[in-house]
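Once you scroll down, you'll see the structures, which are given as structure tokens.
All of the numbers you see were taken from the coordinates with simple rules; none came from a lab. Keep in mind it's a predicted model, so treat the numbers as computed, not measured. Cβ atoms are built from the backbone, for glycine too; each structure is taken alone.
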Structure I
Amino acid sequence: MAKILILDDDQGMREFMEIMLTKEGYEVTSVESPVKAIAMCRKTAYDLVITDLKMPKIDGIEFLKTIKDQRPETVVILITAYASGETAINAMKEGAFDYVEKGGNIEELKAIIRHALTKNGIAPDEQAIQEPTHTPFSGMIGTSREMAKIFSTIKKVADTPANILILGESGTGKELVARAIHANSKRSKMPFMAINSGGIPENLLESELFGYMKGSFTGAYNDRPGLFELARGGTIFLDEIGELPPVLQVKLLRVVQEKSFRRIGGSEDIKVDVRIISATNQNLQQKVRKGEFREDLFFRLNVIPIHMPPLRERKEDIPLLTRHFIEKYAREFGKEVRMISSYAMELLMNYAFPGNIRELENIIERGVAMETSNIILPESLVITSDPTQQTKDVESEIPEKGMDLNAELEKIERRIIEKALIRCRGSKTRTAELLGVTFDSLRYRIEKLGINQEDNPA
């Protein structure tokens, strides 16, 4: 059972927190004095300390420094009604795990506590914040309803011989679905071969897929098998199938129908037992109507369609994916980055991710690489909170001398906030509601961007 110490000079807040966290199954102790709390921490190793920021004699930051000096392993969360962006950054740099607003969302606080304890190996049984076991769906992360449907579909179709067409925007993880289907099938011990149909020139693509015979063209010094031969008994994944040239569409149709093909320059048919999984980010039905894709091939490949949802339709998976990528790149880069601040996470949750999971991974990789502390702060994220508005505001032409993207995005964010403040007649509370962010987050952004607040009441 995790031990939690609550430090707050407000008796009502202490009692509320103690009752709430005790119900969650923690061993909770509360104290009103920072001096007493420091003495108690010397005697007892608490797993987590929750401290108020504004207290007499010693404030939360000084208390944080003291606790981290005497027990560096102790997780500290600051909670206060006097939040500011500058204070948040200082707290994180001094080693605070997170920084939350007093009187805010209780469920959010519970989640932060669970995450903090889990990261320190204190709450191994907590399922809500752990990555699910991905043994049967290696590499696929998600607990949303949309992903649950995908996992269920994979289980149902894995052992069928039917061809599968995976549909979805770029970056949604279509190849991961194909690999999961293969791994859960009776073909799992046989080869899995993948190729991007749109990334290879037509003449090379044919030889990659079907192989060639010695002397069939200049440079063909030896017989060479193609991917269909190499995948015999297993699975071949044809990514971006919508880009397949018409000539190769005919050859692929023969493979699908007759389970046979010929190498380039060959005179004999080669029989193969291969499961075909295709994927595309295009509307194949539309391409069929335009005569750009064979209708008979489309129906042969589209026996079982699987639609991958874009990240914006499964936002509840963003925190889980974010933590996964932080851990991945922290290990890869040898960094001490362990988490992401609540403000930075809010930016991610409010972003549309046109590049989907691939874009999220790139953002986190860049954030981990740029961050010098143990937590990713908003300044390390190269995103904009309103990509639609960005498209409207940014000039279509980039100057010859180039541009500072981060500076341009800050200008856009500044204009949006200023317009919202004017519409709400300076009320930050109504402005936060209008923009879909918390009051504390709005205040942080206003301070960061240096927006004039003289005529903006709280």
Structure II
Amino acid sequence: MTSIRTTRIRALLVLSTICLGILATADLVAGPQPNQVHRLSEDLTPVGAERAGNEAGTIPAWTGGILEPPVPYEPGDHHPDPFIGEQALFRIDAGNLEQYREFLGTGQVAMLEKYPDFYLEVYPSHRTAAFPERIYEMTARNAARGALAEYGNAVVNVAEGFPFPFPENAHELIWNHRLRYKGTGSIRHINMIAPTRRGAFTEVLMTVTTTNPYYEEGATLESIDNHLLMFRREITAPPRLAGASLLVYESLNQVLQPRKAWIYNPGQRRVIRAPNVAYDSPSGATDGLHVSDMTDMFNGALDRFDWKLVGKREMYVPYNSYEVHSNELDYDDLVRSGHLEPGYLRYELHRVWVVEATLKEGQRHINSRRTFYLDEDSYQILMTDHYDSSGGLWRYSEAHPINFYDVPVFWTTIEVHNDLNEGRYAAFRLDPTKPVPPFNMDMDMNDFTPQALRRQGRR
């Protein structure tokens, strides 16, 4: 009798657990939406943004983005500004902050309040985001097939394009960011600085070589074996760091298969498996101002946080940052104590998705909460508010994007992570002294192995 009762209790407990799991993930299972696909050529853009402008006329309609390079432009150039000579509409600073607060994020307000010489120059809005036609075609196909899996930690039945052009929850939006188009392969020359409070800094130069199997024509989730991208990073300066290399296999489902990483240490002259390049593990040479899942504003696993879609709002956000992309600027022009020189930064009014991530009970991360602001037209995360373990605002990150119109692809030219407590920041920028290489380079997969890392280090 006792055995029967115990069995029944166990069965009820299992059923309850299953039911709770279903309820907990009910908002994640939007599933395919084939009946809406026609909207991607009607009232929505091909990736799911509203085509129409806003009622006030301060946000224009999307008419295709920038599809042709302006004159003059040659491949390898640091993309001339198509809006050169355009005047700012107004400036937001600590003195008039209250007038514009409803259009600002918490981190922006904190920067304006902390630094009297920081300001936002707001320019006319231009919806420049665009992607290749094939990406639009594959996004439409994904809309009819794609779905979340593994409690939102994975996607299924998608390939090449944005997975969820009709996002209904936070997980779908974050996956749109993670799987947005960035070309099939590229070599980016990137500078990184982490100035002291007084503004002193040493440039760290690195070459980042990337291949993106997900965006190879004909790719499927099965054929790419859970690999979203692979990248190899070699530090080339300063001399004390030169030669250090990192190889990473970025997985789609990082819970099922955590990202793999190897490092080459020139002092030891050998390749070793990196034990943890995920979540909040510190990024090299950033003085602790940057951790792994802050790369590309967010590139981590989703499992340690509860995710909430707050909604969509109009905000003044970094956009069309061609001036700071220029090869006529160096870091001496840009670096100021506490923040970059705001006169080179451009902000525009755009619609953004707001997503909150709150650390789950029992999980560990340096952030108790983060708020992400995603561009409606590209799903690029433009701003992030980072909160510490006590719930106070700690860091504020900005991504300054442009349309790389020779592809086209909408991506970041400079990324800045501000530590409000330390009064310091880390900034990553395309190296202005180097040509900008193409984004659709044919890569040899043999260059993305631990053996290749070893060969590179010994040259």
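Set I, II, criterion relative contact order in percent (Cα under 8 Å, 6 or more apart): the highest-scoring structure is II. The maximum of distance in nm of label points 7 Å out along Cα→Cβ at positions 265 and 305 over structures I, II, that is, the highest value, falls on I.
Figure out for me which of the structures I, II the number 4, 20, 31, 28, 12, 3, 1, 0, 0 belongs to, where P(r) over Cα pairs in 10 Å bins from 0, in percent was derived from the coordinates.
On the way: I: 4, 17, 22, 20, 16, 11, 7, 3, 0, 0; II: 4, 20, 31, 28, 12, 3, 1, 0, 0.
Checking each candidate, the match is II.
By the measure percent of Cα pairs over 20 Å apart, for residues 65-176 alone, tell me the structure among I, II with the highest figure.
Values: I: 60; II: 65.
Max of percent of Cα pairs over 20 Å apart, for residues 65-176 alone: II.
Identify the structure, out of I, II, from whose coordinates helix-only ellipticity at 222 nm (-39500 (n - 2.57) for each DSSP H run of 4 or more, over all residues; to 500) was calculated to give -4500. Present the calculation step by step, with values, prior to reporting the outcome.
Working: I: -13500; II: -4500.
Answer for the origin of the read-out: II.
Between structures I, II, the greatest calculated value of FRET efficiency 1/(1 + (r/R0)^6) of positions 73 and 97 (r between Cβ atoms, R0 = 30 Å, to 0.05) is seen in I.
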